[in-house]
Structure 1
Amino acid sequence: MKAYFMDLEFLCDADFAYEEDIIAICLLSEDDSYELTRLVRPYDDAFEISEYCTTLTGITRADLELQPVFSDVYEEMINNTSDDDILYVWGNVDLEAIYKASIEIVGELEFNIVDFQEEFMKYCGISFRPGLKKVYEILTDDMEIKHHDVRNDTLMLRTIYHHFMADKKAVMRRVKGRMK
């Protein structure tokens, strides 16, 4: 069994993220033996990327026009993971999006997916969903990493996971002490 960390980016505007329109994916193994980082073209050829989305993610329509659609990238994911591997995501948006995409593509969920944000909240006794970048900054004091970059977000998730697994109580104390 291997642990993988995954982040997705979606078409979005200032008010909403369109989870059915995945535009980027990053999947990293815990041990750095595998990485899949891809831009993804939406299925609808008439897709538009809002200025807000480009500002947030750095992704433009031109970046996506010649990219594979998600079902092609999904096939690569399946070929490089096994049934007993665990994919960790930060938050229910990515979890629900990959669940829906898997159901649409093959009719079932083919991954063991864990919302690590939920596990983190339960252990730390936090009643709200803390932001990925905020928790990362608290644990690393790195304020420079760019958020909403699919690879950076995946690296932040993996780093939080490593800190948490190394010393859960220390992480809980640090996060609760600095997150008000």
Structure 2
Amino acid sequence: MRIIAGRNKGTKLFTLDGINTRPTLDRVKEPLFSIINFSLVDSTVLDLFSGSGALALEAISRGAKEAYLCDNSRDAIKIIKQNIEKTKTENQTVVITKTFDKALQELAEKKVKFDIIFLDPPYKTDYAEKATEIIVENDLLKDNGIIIIETDEKNRIVEKIQNIDITMYDERKYGRVNLLFLRKE
């Protein structure tokens, strides 16, 4: 896995071993960042199920001002910190070692708001829907902020978020991966 573009282009990132993780593939990451490229400059980003931190670090490489990286796995946090050090982004990153719901509550209490929130939770969970609900309830998105959900179960997620005050304004499919783009109503 590597940084595709920006000031850290070509930097190879450390990854987590094992089948419990599913990093965003370059063939998905490249078009994703092409879509949101103009929103990245000086943005504040949250990579909620961060894994290796690749999405947040790609965003910083392309001009994001700061990124919050959250994971509740100690192994993931170790890899995230190694990747932050490798990309020399210590001054632009905040690492949170908590479950997604506790992290979101903490961010809400601190009144942090985001331009872009990446949700790439483990598949076959309801974490994307629950996280979206907490984000909307706690007003964690800036006015033009977006949530991007990566999933292989688009229909289930779309059905579950219908009762949340958020609009899906775009979707893209890359193989079995769906990217859902959401914004406040």
Structure 3
Amino acid sequence: MTTAKVKGLLAQLRDAANAIKAQIHEADAQIAALTEQRRALTDAPVSKDDLAEFVRADIQRRANNYQWRIDKWAREGGFPVSFAALERNHVAGKPQPLPYWDGVPHHDALNIELHGMYHLFGDLLAERFLTALDTLGYADSLVPVADRRRQIAEIDAKLKELNAKRDELANDLISSGMYE
């Protein structure tokens, strides 16, 4: 093979490597733009209606332990409460052995567990909390959470595809031996 042919092949190889580098840079630019778009969607505030859904779901999640504790109390023989036990406490003016606040029977009325409060007053808590937030003001033009989730999923799929393409291009460039 002549020197001219070798130089020609090397020039073609450099041109191919430069084309791969350009494609990698393009993929990097697209990845950066999509990452910024994703960041903007995730960092942006939500509307009051969407916040209300998050608040209600959180309060319900916190309240769920109360029902479990009531069920446990009943399984352990706390329910049904006999007439004799109820009447004895009523006549004596003592608290009933009913787990109003925390799902666990005891005579200390001041022992209040938060999950009991969330269960008993969750709707009121959500309403009052959201009313208090009314003073903060909310933009009406925010992207709804459902749309946001869909857009983020689409961006994540594109990012996965672009990163795979970029990795493949980088591997091609490395295997050519023409990288810097």
Q. If helix-only ellipticity at 222 nm (-39500 (n - 2.57) for each DSSP H run of 4 or more, over all residues; to 500) is computed to be -11000, which of 1, 2, 3 is the source?
A. 2
Q. With relative contact order in percent (Cα under 8 Å, 6 or more apart) computed per structure, which member of 1, 2, 3 shows the largest figure?
A. 3
Q) Here distance in nm of label points 7 Å out along Cα→Cβ at positions 55 and 71 was calculated and came to 2.9; which of the structures 1, 2, 3 was it taken from? A) 3
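On distance in nm of label points 7 Å out along Cα→Cβ at positions 135 and 159, which of the structures labelled 1, 2, 3 is highest?
3
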Q. Here Rg/Rh (Cα atoms, Kirkwood Rh) has been calculated and equals 1.40, so which of 1, 2, 3 was it run on?
A. 3
Q.
Ranked on distance in nm of label points 7 Å out along Cα→Cβ at positions 15 and 47, which label among 1, 2, 3 comes first with the largest value?
A. 3
Q: Compute distance in nm of label points 7 Å out along Cα→Cβ at positions 39 and 63 for each of 1, 2, 3 and report the one that scores greatest.
A: 3
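Coordinate-derived values only; no laboratory data. As the structure is a computational prediction, the values presented were derived from the model and not from experiment. Cβ atoms are built from the backbone, for glycine too; each structure is taken alone.
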